[in-house]
Structure 1
Amino acid sequence: MPDLYTFGEAMALFLASDTDSVLTARTYTRSTAGAEGNVAVGVCRLGLSAHFFTLIGNDQLGSAVLADFAAEGVDVSGVKRVASFSSAMIRNPGTTAPVEASYLRKGAAASLMTPEDLDRNLIGQSRWLHATGITCAISTSAAAAVAAGLDIARSANIKKSFDLNIRRKLWSEEEARAVLEPIARDVDLLIGGEDEYCAVFGTSDPQEAIRIAASRANKIVIMTHGPAELTYAIDGQVVVVNPPQVKSVDPVGSGDAFTSGVISGLLGGLTVAGAIAQGTISGARVASQFGDWAGLPRGKGGITDQVFIDEIQGKAR
């Protein structure tokens, strides 16, 4: 049975490789992306097992995406192939210009997801369930699936996490708050950026936002601020952590890497502080390389191999 059950949208990622702008690029490299799938890969890289569920098109692009997951050891046996197109994202590397992504996902296969698609029995047999606000944004039925998945985990008494993950190209902050605020409660781990916490909990004060989040039966509340210091709250205590600062080559995916490192660490028996420190290593390593998965460290039993920790600590400024 899997250590992690997660579900959401997987996308083929086409990354411009000859220039730093989609406007001028003629050559692209293809890989796979998507927040929940990124977390699943990160967990597998650290020596645990992960089951990733999605709906994906009956097309070659979908087959290529699934092959990428399988090559990383992610269990995709439950994925449903449907008569719609597979999602895609096209973006620049973001080395000399801000990252600008174009999505091909409205009406894509994953948006057809419903609560009935989730494997209730497999969730109940897993150690942890992870969901994100991105899945909530792709359709109302997918948002219902997220709420249902978390409820199934509560009923089965397994650990669960929710990443707020607001994608403003998919919906407005007002729309996001209406859906995410009721969901962001009673989880073992709540994660999000400072701006996302403020948007979801209706305040311009980050400290007030984290206080509200902690009051909603969320056991561990983590608020990130890009590569800068992060804050977490547990048992009424608020702690500030300074992540290792490395040269950022491609920040996309580093947040998911952080999440996978934290979840793996908690499943592997680390303390909360230790798991968060491990997450910062995963996040920093992914930010220092191109692609959502390329820099994900390896480990055993949910714990990062020391060589990767030493590498990042050696690069830290």
Structure 2
Amino acid sequence: MAPVVDVHTHMLSREWMKLLEKHGMPRYTVKPVEGGLRVIHFDGAPFMSPIPNMFDWEARIDNMNKARVDIAVVSLTCPSVYWGGEKVSVSTARLMNDDFAQAQRAHPDRIRWFASLPWQYPQAAVKELKRAVKAGAVGVMVIANVTGRHLTDPLFDPIWKAIDAAGLPVLVHPGSPPGSKELGLEEFYLAASIGFTFDTTLAVSRMILSGFFDRHTRLKIIAAHGGGALPFLAGRLDMCWDNIPAVRTRTLEKPSNYLRQVYADSVVFRQDALNMAVSTFGTDNVMYGSDYPHNIGDMKGCLARVDALPDGVRDKVRGGNAARIFKL
């Protein structure tokens, strides 16, 4: 079988946690929840649980060995570095990119990484992108909203142009969506279970309908968690585009056609959900992901579902598609 490449998997650092606790307030706080875990909250809604394996590279390699995962393309998780003002945001991005570059040097056959950028400050972000690529970054991770700004906001145009020019894939990873408080996502951990997937869905749908992919024809967007709700809603987007003139004011083609530039990972927890992602995005546009080491991450389970795919599809999703777009 093809080598396994995990395109959705995270690591943190202790210094990142200290900086977030110091500079992330008032919107980001870290406090305990039922069960005893200390959890990062956004506007009072819990959404991310830092656990020991997020800080332990040796445990990562050991767990990759146990799950038979060959290469991990690691990324920072939400809320990335979108807090603390320009000086803190830029220095924290550098800190994490340097940490990931060091991990790749320590494990050159096992680790690759996505660059973290201070997206709120485009000039600094472009500068850090160039530095990160020289250090070995093979892609860029962005949260599906940057402090409430849509990814298609003109503010970010210089960053997208630089990423496009560099030919780097972009992992669009959700955060707790804007309006979390109004949506009541503080209850039952709804930000993680439901809010995340719709943060991604809205971000990528807005990209499609805004003409983003007509402007950036080479960009490869990886929509986290199986593409969010897009496999279920792609047909609805097309139906609205066909029947509501206001939907199609900025696009040349129907929404589903733009999925040729959208990739999905395998971080779904039912076989039929993975099958639907493959059906929606195509056999060349789905890649293995685990969401390790989050407490709902599942290296073995996600791989078992990938390995249950039909012959001719399995090896592409295991690692063939990732090897192609990341040039591994």
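Points worth noting:
- Entry that produces 1.6 once distance in nm of label points 7 Å out along Cα→Cβ at positions 129 and 153 is calculated, selected from 1, 2: 2
- Ranking 1, 2 by distance in nm of label points 7 Å out along Cα→Cβ at positions 9 and 33, the structure that comes out highest: 2
- Structure from which 1.8 was derived, distance in nm of label points 7 Å out along Cα→Cβ at positions 49 and 265, options 1, 2: 2
- Highest-scoring label, criterion being FRET efficiency 1/(1 + (r/R0)^6) of positions 113 and 273 (r between Cβ atoms, R0 = 25 Å, to 0.05), among 1, 2: 2
- Of the structures 1, 2, the one that 2.0 was derived from, the read-out being distance in nm of label points 7 Å out along Cα→Cβ at positions 17 and 257: 1
- Looking across 1, 2, the calculation of Cα Rg over 2.2 N^0.38 Å, for residues 161-208 alone that yields 1.05 traces back to 1.
- Top of 1, 2 by relative contact order in percent (Cα under 8 Å, 6 or more apart), largest first: 2
Every read-out reported here was derived from the displayed coordinates using simple, explicitly stated rules and does not represent laboratory data. This structure is a prediction, so every number in the text was calculated from the model and none was measured. Cβ atoms are built from the backbone, for glycine too; each structure is taken alone.
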